[in-house]
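We did not get these values from a lab; they are worked out from the coordinates using the rules stated. The shown structure was predicted, so the numbers you read here are calculated from the model rather than taken from an experiment. Cβ atoms are built from the backbone, for glycine too; each structure is taken alone.
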Structure I
Amino acid sequence: MFPFHIWLPEAHVEAPTAGSVILAGLLLKLGGYGYIRIVLPMFPYASYYFFPLVAVFSVVSIIYTSLTTIRQVDLKRIIAYSSVAHMNVVLLGLFSCNIHGLQGAIFLMLAHGIVSAALFFMIGNLYKRHGTRLLYYYGGLVSCMPLFSIYFFIFCLANIGTPITCNFIGELIVFVSLMEKNFFVLLLSATSVVLSVAYTM
């Protein structure tokens, strides 16, 4: 969450492939699990009361990290910053204080754990093979690695939240829960969909 998100891209860039996969697939989800198991059951009224503050920080974080992702050229940084945006959508779902938000947040955490871990694994394979993670060097990747390019494209579509992918289902349920909670927060957080298309292209 903004402004405490800076550690995540740096940790992903410095970590080896296995470290990035574990960080994206498991460790990021421990925070959401802590909210579900400790914060929401023990402090339900405080969670409801502080929703406006959490919503402001989450919306700012979604927009800011998505705009930051657009100007990145390192593939690992792109996925790391997009992970920050997705986890803030999860946070909005958890603090919406309704069953749809909780279900959508859990589903999005599971989906993000699979998709981002797969993307980090693929980027690690590219780095091992070509020795660089800079986006400019992978213009003609489909000519030398066609099957890899197809799988990478599918996981990029899932990371965007394209319909029929797992991220789409989680984000849609979270947005439905925000519609019940606060429509203005829904509009601002839904910009993540447009911005995710921009930085993935």
Structure II
Amino acid sequence: MSRDDWFRHTDWNTEIEADFDAHLRRARDKGQPLKIQAAMLAATHPEAALHLLDRYLESGNRLFLAEAYQTQARARLALGDIPGATESYCAALSREAEFPNLRTTSYVEYPLFVAEHGLQERYADALDVLDGKKALLGFAFPVEHFMWHAAKALIYSAQGKEQSARSEAQAAITAADQTSSGLRYHQSLGLVGERYGKLRQRLRELSA
């Protein structure tokens, strides 16, 4: 086991938790391990992730607060807690507004979350987030371009703006089809790959 493996478990049970806690007691920085381990478990063990995030928030470590709220949103979404996920994404974006040098991908995750779940009362807010962060696309990976355009495509379609939806869907598909990140030594980093199968099918229908 490497020195960092103790807070990067992909599974979780009482034995693993006890080992994690034993290491945590000896760790000088307790916030970072709590945040990272929660992120590793958000999709598969969301209850455990939320408990770890509560401990992170109690630790007083605020440097990566936006990332913690984003992970909290993902865990709540895994549990089907749509209002809770909404609250967490908004908290992440609010934190980033205060400290813009430490950003997450919430600027595309939140609008896509709104679009996929048909949260009509938040469509305008989601579009404002996308447009307000448009400059970030110049530094973004293909998957962020995909999520950006996919969110707009779904929202425009729901609003009856079919021409705009078609254009955005085509842009999302183009981003999904990219096979290189543009980084010389990390060509596969940030690609869509085989993810978002159902969403890509929906986008193909919109682009037709």
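Comparing distance in nm of label points 7 Å out along Cα→Cβ at positions 86 and 174 across structures I, II, the highest value is found for II. Looking across I, II, the calculation of mean count of other Cβ atoms within 10 Å over residues 78-85 that yields 25.5 traces back to I.
I, II: which one has mean count of other Cβ atoms within 10 Å over residues 158-165, as calculated, at 17.8? Source structure for this number: I.
Here relative contact order in percent (Cα under 8 Å, 6 or more apart) is compared for structures I, II. The highest value is that of I. Each of I, II could give helix-only ellipticity at 222 nm (-39500 (n - 2.57) for each DSSP H run of 4 or more, over all residues; to 500), but the derived value -24000 comes from I.
Using the calculated result 18.2 for Kirkwood radius over Cα pairs in Å, pick out the matching structure from I, II. Comparing all candidates, it corresponds to II. Given a value of 3, 15, 24, 25, 18, 9, 5, 1 for P(r) over Cα pairs in 5 Å bins from 0, in percent, for residues 14-109 alone, point me to the structure among I, II it was derived from. Structure of origin is II.
Give the label, chosen from I, II, of the structure having the highest value of Kirkwood radius over Cα pairs in Å, for residues 70-117 alone.
Answer by largest value of Kirkwood radius over Cα pairs in Å, for residues 70-117 alone: I.
Distance in nm of label points 7 Å out along Cα→Cβ at positions 30 and 166 was computed and gave 2.1; which structure, I, II, did it come from? Present the calculation step by step, with values, prior to reporting the outcome.
Numbers: I: 2.1; II: 5.9.
For distance in nm of label points 7 Å out along Cα→Cβ at positions 30 and 166, the value 2.1 is produced by structure I.
So FRET efficiency 1/(1 + (r/R0)^6) of positions 22 and 182 (r between Cβ atoms, R0 = 41 Å, to 0.05), computed for just one structure, reads 0.45; which one of I, II is that? Present the calculation step by step, with values, prior to reporting the outcome.
Values: I: 0.75; II: 0.45.
Derived from the structure labelled II.
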